[in-house]
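None of the figures in this text is laboratory data; all of them are computed from the coordinates on show. Computed from a prediction, not measured in an experiment: that's the story for all the values here.
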Structure P
């Protein structure tokens, strides 16, 4: 079973995503701010779903820290964001995110991206 670190500070998004991911048989760990995300990433989850607007440290800075750390640089990151302006996807990819998903989340599309990054069948 794949383990996901879900980094999200919005309680409704957190609840909805974690429940739906668990129904898909993923193990889900939760961090509600950027500092906690860095701490929990040390346990080497299989993938990180990272909200970009977070307290303590934003997702942009978290992605940079994770991708420049030898221990965590290989963990795939999917940016979850309401930032849907021209250039936001490119910005997320430039700080180290491997994929990008805008809010509101298209769950089927998100799961497809997770499976692709993990190299597993649907």
Structure Q
């Protein structure tokens, strides 16, 4: 079973994503509101796929992505962003994103993106 981690500063969004994913048969192993929680959790709880937001109040999701790919290259990262700009997509690809999902997205888009990475 694919182990998912959700990284977003919005607890409401993380909870909604968890509900959708778990009702679709996925296993969410943890949620994190930023990089410090994410990297602390990864020390003890393995994940196969991480859904990672791009924008946080105090940090950049692209920087988190680069660190993830350096420390945990085997983990697939699905970057989630509301900015549909080529510059964001290009930078995400440079830093190792395995996929990009643009907000707003529907459940089918989310599940399809995860299925491609699982």
Structure R
């Protein structure tokens, strides 16, 4: 790892090669803002588990968070928000946490819409 940090190249995982990686790296670290040497103990390890981060895809939903078929018709009773739904930002990902806001907003919208559809006594 320290050799990678010195050269600024990570041949194993390509860290810091994309503009996205470099944007979110530490600009004070050179030659690659995503690779810093490990030179001062103590060191710690954590178990990492693969999971979803965000999507620029997913099922398409309407303004009420209802899932739409390919022909644009509504699938009644099926709602999608957050990382399950197509991103409200289109084909871009503005940054960490962006889907949290849309998840909260569309979760509220979906809940109100679903509640309004419930039969009244």
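Looking across P, Q, R, the calculation of P(r) over Cα pairs in 10 Å bins from 0, in percent, for residues 22-69 alone that yields 17, 22, 28, 16, 14, 3 traces back to R. Match the computed value -7500 of helix-only ellipticity at 222 nm (-39500 (n - 2.57) for each DSSP H run of 4 or more, over all residues; to 500) to one of the structures P, Q, R, and report its label. For helix-only ellipticity at 222 nm (-39500 (n - 2.57) for each DSSP H run of 4 or more, over all residues; to 500), the value -7500 is produced by structure R.
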